[in-house]
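J.: What follows is a set of structures for review.
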Structure P
Amino acid sequence: MGSFGTVSIVAGAFVVIVYAVAAVCAAYELAVRPGPRWSRRRWSATSGIALLAGAAIGLVAAWIVTGVLDLFGVDLSLAALVWVAVGFAFIAVCVCSFVGSRWPRTVISAIAIVVFAGTTAMSLNIDIGTYTTVNSVFGISPFAANTLPNLATPTSSADDNASLGSTWVAPRDQPAAGLVSEVKIPGVVSGFVARHAVVYLPPAALTEHPPALPVVIALSGQPGQPSDPLVSAHLIETLNSYAAAHHGLAPIVVSPDQLGDPDNNPMCVDGALGNSATYLTVDVVDWIAAHLPVAHESRNWGISGFSQGGTCSIQLGAAHPELFGAILDVSGELVPANGDEANTISVGFAGDRAAYLAACPENILRKHTPFASTFAVFAVGSDDDIFRPFAQQVSRAAHDAGMSVTYFEAPGSAHDYTTATYSFARGMTLLGDHFGLGS
């Protein structure tokens, strides 16, 4: 889509222009009568009723979609509900204007409906934070042209990494910010067909003699794409900020594809939907160790994720303490889910209920207890009435299993990328300090 694809749809000039156009359309629809059969008093009364009726219809529709059907797994905030009400209200006015109107007004009202619908969708996205650019709406990675640079072999050992924050001296040629690349991580062992992964390299990794750095695998929600944690959850800004405060040090972050397709949910297990578990714990781990300047001991490796990715992080982090010494579970589920329980067991576990139960986080925790040195962070939106009890329950189970647990809530947000942004920012800081990068 060229440069237009990189235009921000959550802030900036484009957003201001869209709101300005919507305001002009709203003023026109209310002020200009549709045709000669409409008196000013009659149109004022009709448009007033249409505003109220449209707002009511919008709020009912929002309640059905999110509260009854839970189609998106997202709780709308008050601000989002206001935008839904306003958008539907003016769409209703436009529909009423079709009655007895002349063709120029009909065309203008039809265009206005598109504007109000688009403004409502944009406002919801700003509140939820899922899509940041035009490209992201269409699943186009902003890093497709960025290839992985040639990286030097790390000079420090894994033992040195424990005190890296106090011993690392940034060289003069160290970049001011990190670098994001898109890479192909093949499913050599798993056979899993994955989309390209995204890699964040902090400034220290880009030097001539880099240290052995900790690494965190970051997973999107479902539906989702590998760039989501870095773009929608603003991990690039978080990691660059952390690196700026710590002499260029930050965890290397690799965001692989655990889904295979946005509409596919293999639930981070091996099965008919794809060998996602083996892909992440063997293929991705092997690729990272072979291609990036990372420390190799498990205490320097973490796994994180949002929503479905959060579920994966506790599943795999708890099941493989030999691989991961740190976990960041943001708004994860209580159990792996692909529809209801019956469908989950059928499509994901070939009808084997015992296999399904074995993949549930609490059962994995019980199987591998006691955990001697795992550091686990659980985060969730304070307004997330569905996932907050899950986070509380799983975090207690992790604590009871011997993990060192930190739990916090993102204030004033629900199951959306506003929560993910806050939680990844705070959680990655905790992980970075745990890895010894804090001075």
Structure Q
Amino acid sequence: MTRSLPNSRDAALLARAQRVVPNGVWGHMATRAIGPGYPQFFARSEGCRVWDVDGNGYIDFMCAWGPNVLGYHHPDVDAAAMAQLKDADIGNGPTEAMVELAELLTETVDHADWAMFQKNGTDATTACVTIARAATGRRKILVARGAYHGAVPWCSPSLVGVTAEDRAHLITFDFNDTASLDQAVAAAGNDLAGILLAAFRHDVGRDQELPDAAFLQHARAVCDRTGAALIVDEVRAGFRLDVRGSWAPYGVKPDLAAYSKAIANGWPLAAVAGSERMREGAGKIFVTGSFWYGAAAMAAGVKTIEILRDSDALAHTEAMGLRFREGLDAAARQHGFRLRQTGPAQMPMVLFDGDKELQIANAFCSAALRHGVYMHPKHNLFLCAAHQPADIDRALEGAEEAMKEIAALGLQPA
């Protein structure tokens, strides 16, 4: 039976926040922008579940927008972080944990000869662009049209507060389109510093697209020929698909990779992993942050990567994703809908055929929320190693009830 979600404490917190925080909550993580009924504030998380401030619990298929890869409050990861925290976290310089983490990254990521650390994904992608320019002495960066690489002026999806000069040296091309890439390369001429690609195409509100091996090989060849840097944005996909790097199965090695989100299972950490060719450029640039040497997060990163490397966590997550995908398809067909589920099963995009305005997706996700299942109507979902068969099956029960409800409302594809 559908729950009516209490939201009195959530509403009160939002009212308080609006007095002291611009717009109350802000940015792409403002769940108010998803749809009606979504709570803004959360009180607790454990495994694959979250609870809002009014006590409503949900099986979570956003995983904090990606950082939760092993399960919220994974005991071994948190124990490593807390043990480090007792000794030192922030000081006048790094701790041994930084060296251990850099060593582990270079041992694990197939293209990495060195690593440097930050706190956010945007820090890492921006550092990659800066390193590419320092290493090549050039300015132009090629980016796929519609891709998201962070929330600062050079790459923000919003143009508010952004000037044309902030993006003067960006040239766009179409993902997986070699002809379009070649046109962008020609436009850059002798000023090409780098080609920046997401691990796979995961733009909001559209079908996801895995990279074509021939396209990646072509991009690699272009960079080899021109001396430009091939950069992969692993912020969203890194350590969810393959610990060696998301492009390892394709046999293509980037020069630079930006990591964050899953690298430390929710502890605040980002990293750039680079090839020997980029070492000198990385050593020349000036980048810093007040908390970038935080040792607790680095200890958490070491433990997270070790678990992902030495266990079946990623294979299990993929299996749970396939179980969820198949169950959603069955529930949709039962009630007269057809789904398009694209991308890796661990990070699926779930869209309804014929749902151009996302009315069906919005109604479905709102209904699923009332049945204790937290999803998103136009952003890729995330699964984690804490999702177990019983969790998936319970979530599918809620999804089936949600499908039944939106069918009863008469919502049909255009």
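Nothing in this text is a laboratory measurement; each read-out follows from the coordinates by a stated rule. Just so you know, these numbers come straight off a predicted model, no measurement behind them. Cβ atoms are built from the backbone, for glycine too; each structure is taken alone.
J.: Taking FRET efficiency 1/(1 + (r/R0)^6) of positions 207 and 223 (r between Cβ atoms, R0 = 35 Å, to 0.05) for each of P, Q, which is largest? Can you show the working numbers first?
T.: Numbers: P: 0.40; Q: 0.80.
With respect to FRET efficiency 1/(1 + (r/R0)^6) of positions 207 and 223 (r between Cβ atoms, R0 = 35 Å, to 0.05), the highest-scoring structure among P, Q is Q.
J.: Here is a further query. Can you say which of P, Q returns 8, 28, 27, 18, 9, 6, 3, 1 when P(r) over Cα pairs in 10 Å bins from 0, in percent, for residues 95-294 alone is computed? Walk me through the numbers on the way to the answer.
T.: Details: P: 8, 28, 27, 18, 9, 6, 3, 1; Q: 9, 38, 39, 12, 1.
The correct label is P.
J.: Check the numbers for Rg/Rh (Cα atoms, Kirkwood Rh) across P, Q and tell me which is largest. Walk me through the numbers before you get to the answer.
T.: Details: P: 1.05; Q: 0.97.
For this comparison of Rg/Rh (Cα atoms, Kirkwood Rh), the top structure is P.
J.: Given a value of 22 for relative contact order in percent (Cα under 8 Å, 6 or more apart), calculated from one of P, Q, which structure does it belong to? Can you show the working numbers first?
T.: Working: P: 14; Q: 22.
Of the options listed, only Q reproduces it.
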